[in-house]
Structure 1
Amino acid sequence: AQPVLPLSAFHGPAAAGDAVVVRSPQRTGLDAGRFFPFGNPTDLPPDQRAEDGLSVCFDLLLDEPLDVLGNVLVHLAVTSDLPDANLVVRLCDVAPDGSSTLITRGALNLNTRIDRARIDPMVPGEEETVRVPLVSTGHAFPVGHRLRIAVSSAYWPWIWPHAREATLAVAPSRSSVTLPVWTRTEDDGVRFEEAEQSTPIAIERIPDDSGLPERSVTHDVATGEWTLDVDPGYGGSRIYPDGLVFTESSRETYRITDGDPTSAVAESRWAIGLEQPTWRARLETTSRVTADEDAFRVVNTLKAWAREGGPDAPEVLVADRVFDDLVPRTSA
């Protein structure tokens, strides 16, 4: 079954009006979690209350259990004051204590609302109903919890902001949520055996002594800049059974200032090394992405060194490159 619920049937101030304004701060999305999680402790999204506070929320109090399995589909009757804008919709499970758990989400660049292969700017002031499919999911909402639809116009750093901040208006009475409700059936008794896998390589982990947090968010009150600092933790440094020493050090930094979408900066720094008693190779890279109203600027640097011989042998710089590219903004 896929019931269609108008947003005006939800609870809260946002559902009651004829139109609700959506203009999210640029920092919205800092609690999105990792785009490509690796199973690290800080990869998954934390409590969404802060994100919900920066969004427009529609709540539905559940008086009976609700099981959802599949794709949630949201239709929004939306008006924009600018041709370019983004829409982000999150589905959350809000417990009686107020904690908010992210279940699934979806994003839409309004420039590509009709067809992702072409650009159709919004006509300012003209209402359109747009379709926002959320990522497929499976979740059991308990009795007494609230199903929350949270709508925002920013989601940094998952989505690069348009050059200007748009103000959106959503009409709840002409907007809806389609839920893929799953009806529970009797257990058919299928049992799965324990998964089989090969014996992992007996590697020795090298502890990380940097002392840096795995994921942190800071706010410069004087400038208004928000910074997300992340250790990707793709595998860490280690020693293999044949004596090969692999070292890895990385950091990702994302910065943005509320009120200025062109302040967005994404940076990545990596250092990788391979070493045996008679040789060593290592490289360092940096990547930096910025954008103004006309273009993205992507600057990448790479340095590589090699050593032939033992620890006392000289290390030679074998590559030193800088790549500086401009990419015109089109739909983004």
Structure 2
Amino acid sequence: MEGTALEATEVFAAYWRFAAERQRMFLKRLQGSNDPALTDDPVLSAYRFTNSYRASDRVSQFLLREVISTPKQRWNDKDLFYRTLLFKLFNRIETWESLEREFGELTWDRHSFDRIDGFLSRRKASAKRNYSAAYIMPSAGSAFGHKSKHANHLRLLEWMIADDYPRRLRNCKNMGQAYDLLIAAPSVGPFLAYQFVTDINYSTLTSFSEMEFVKAGPGALDGIAKCFKSTEGVPPEAIIEHMALYQDRYFDLFEIDFPSLWGRPLQLIDCQNLFCEISKYARVAFPTVNGSSGRTRIKQKFAPAGRLPLPCYPNDWGLNEKINVEFGKK
């Protein structure tokens, strides 16, 4: 990688096996399998992991289907940005649904800080969770001065719209430019900016290739540390890019039949996420292999919930037609 040979651990091969087996589990559930034994892998059958493709996950699918691509599909740029960020700041489906029940259609013109802040405060006071535990959101208190995290995040969203982010994002020439714009917002760090730019890119506001840009998060750094005895100074983003570019070579090397996403290879964001997931997987499967985080347990158990609804993906990926043909949907 970058002209440097890296010595892999046993977790490196497991990375590729994990990617293929987790994707097979996803496809089995799409076909209607409700067998608890979706896999022979004891770790995958016992613990919850994200899908091999980020866009296939439950929260991403909800974002695509219910936030971005609603049946009317009439959102202007400002509403697309507002809805996407309002959802992703909390990253919790139940919070979005509760906001819709309370306020109806969530658009920028209908936005009211006082009403939404009050509603979320009441939810919090009644011990209802507003935020997902998927990743820790910075409070943004130093930037906006409110005591509650959700109030600061509502102010952050208002700040971004006041600073013309929807138009400026549409004018970005590549994902790196869009990332630079997002990370310039108060309290938005590197990992969050990359997540946001990826989610916004699911909409029609931007249409970048997911192979343009990547930023390694904390979980990916831990996974990389477990896959290689030393990175020899090679940047983590270069390692992720290598994995994406040479995935076919490694699947062949380890004699793995990888069932892609209707012909779409793993993208940079997927390979980044897979490093996060192999970090968790290795805590149980390879407990003696140390990473950088020091974590030793996986918290969430796996419980299959039956057949998955047909997924949908951004139209410019060209996958939705293939899915409809395969499953006989007109």
Kindly point out which one of 1, 2 the value -500 was derived from, the read-out being helix-only ellipticity at 222 nm (-39500 (n - 2.57) for each DSSP H run of 4 or more, over all residues; to 500). 1
Which of 1, 2 yields 6.7 for distance in nm of label points 7 Å out along Cα→Cβ at positions 80 and 312, as computed? 1
Top of 1, 2 by relative contact order in percent (Cα under 8 Å, 6 or more apart), largest first: 2
Identify the structure, out of 1, 2, from whose coordinates mean count of other Cβ atoms within 10 Å over residues 16-23 was calculated to give 15.6. 1
Taking -0.39 as the value of log10 I(q)/I(0) by the Debye sum over Cα atoms at q = 0.08 Å⁻¹ derived from one of the structures shown (1, 2), identify that structure. 2
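Every read-out reported here was derived from the displayed coordinates using simple, explicitly stated rules and does not represent laboratory data. The structure presented is a predicted model; accordingly, all values stated were derived computationally and were not measured. Cβ atoms are built from the backbone, for glycine too; each structure is taken alone.
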